[in-house]
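Please find the structures below.
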Structure I
Amino acid sequence: MLTNNMVLGGIVIPWELMQQSFWPILIEGIKVTIPLTLISFFIGMIIALITALVRISKIKPLKWIFNIYVSAIRGTPLLVQLFIIFYLLPELNVTLDPYPTAIIAFSLNVGAYASEIIRASILSVPKGQWEAGYTIGMSYRKTLFRVILPQALRVSVPPLSNSFIGLVKETSLASQILVTELFRKSQQIGATNLDQIVYIYILAAFIYWIICFILSLAQHQLERRLDRYTVR
């Protein structure tokens, strides 16, 4: 048992245990949590863009399908979605490791929520921008990709950045399907120190906060740069 503790307000904090646990938990965050977030968000953004474009199109059968997809994802808990995909794929004779399974679940979840952000951003662009594109001879597709989307994506950066930061925290749910990410590592360490497990979880929360704080600073800088190109 580790004895190098610190007493704070009558509470005995296992300082040495927390010091020894810090790097293993942080390393799992860098090796697993952050890549899981980046990959899932990238794939999710592709899904989101396709979903948003379909939902503003006039192709009714596809709109119906994607409307159901968005409604189903937004109407069910992410943890339930994770379990359904984890247990459903083997039933379909598809065998995947927990990590790619988590990527599928998180990507679909991000795709549904981010599509609403992108769709709202596209609809927020004044109709005069569409008319301007048509006036100079652009087709619907060219106007969309050269005029509308650049403006819409600039507007959507703040909410999408918040979604990305939120995804960092939501990846902790992957521990439920045995993905050894940041939170799963803290669980493993806590399992061998059950009488002090709360401090391991506090340490994990602190590491999550540090990661999200750094990302928040990066988000703020990105928003400031984009704000320079905003017409007032």
Structure II
Amino acid sequence: MNKNVVITGANRGIGLALVKSYVAQGYQVYAICRQASDELNALPVITINDVDVATDIGLNKMLMGLQEVSIDVLICNAGILRDESLSHLNITSIREQFEVNALAPLRMVTALQTQINDSGKVAMITSRMGSIADNTSGGRYGYRMSKAALNAASMSLSVDLKPRNIAVGIYHPGYVQTGMVNYGGDISATESASRIIGLINQLDMTETGVFKHSNGQVLPW
């Protein structure tokens, strides 16, 4: 029987690369996105479209599309990046990043927890920009704060899901050549997805709640 993987932000970038890789491995992929791309539509997946994971309407639409689906792997990949500096704070954009980057993944896991199989896996796509110890350049207040909040939530989830042997991986994808960074990264989305899937495949209860770079390096909080 095919295993089921649910991936958010599946229409482009790292999310689309993850979808392609899981399809190639024979998984049944449930692709969650706000607007499906032509590339996503061309793949043999079940797409749940028009989903903004940060809204009640979007979350309910996702749940309707995933009714009675037993989930082996849940990948919370959807995220947004805005730019704030000390001299140009935008509180609205900071709040928006919290909603999408931190609260939405937590709400998703909470809503889908009964559908995640015992011994299943949850992967949070975060960023090393959420590391407090690693912050040497400042700025990007909303993104840094929201990813730090996601890391904290993911650690709590790793504890709370432990009785069911559900492991939680917390992954920085690398500096990836996607539209989020104007394609200025140093690795492709395909390479990043391959690394992340490798980490998910290796993930077990001995490494639940560990914050890792996609290259396998353990990152500081």
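A few comments on the model shown:
- For the structures shown (I, II), relative contact order in percent (Cα under 8 Å, 6 or more apart) is largest in I.
- Structure (I, II) behind the derived value 17.2 of mean projected area of the Cα convex hull in nm²: I
- Read-out helix-only ellipticity at 222 nm (-39500 (n - 2.57) for each DSSP H run of 4 or more, over all residues; to 500), computed value -10500, structure in I, II: II
Only the coordinates and a few stated rules stand behind these numbers; no lab work does. Quick caveat, the model's predicted, so the values are computed rather than measured.
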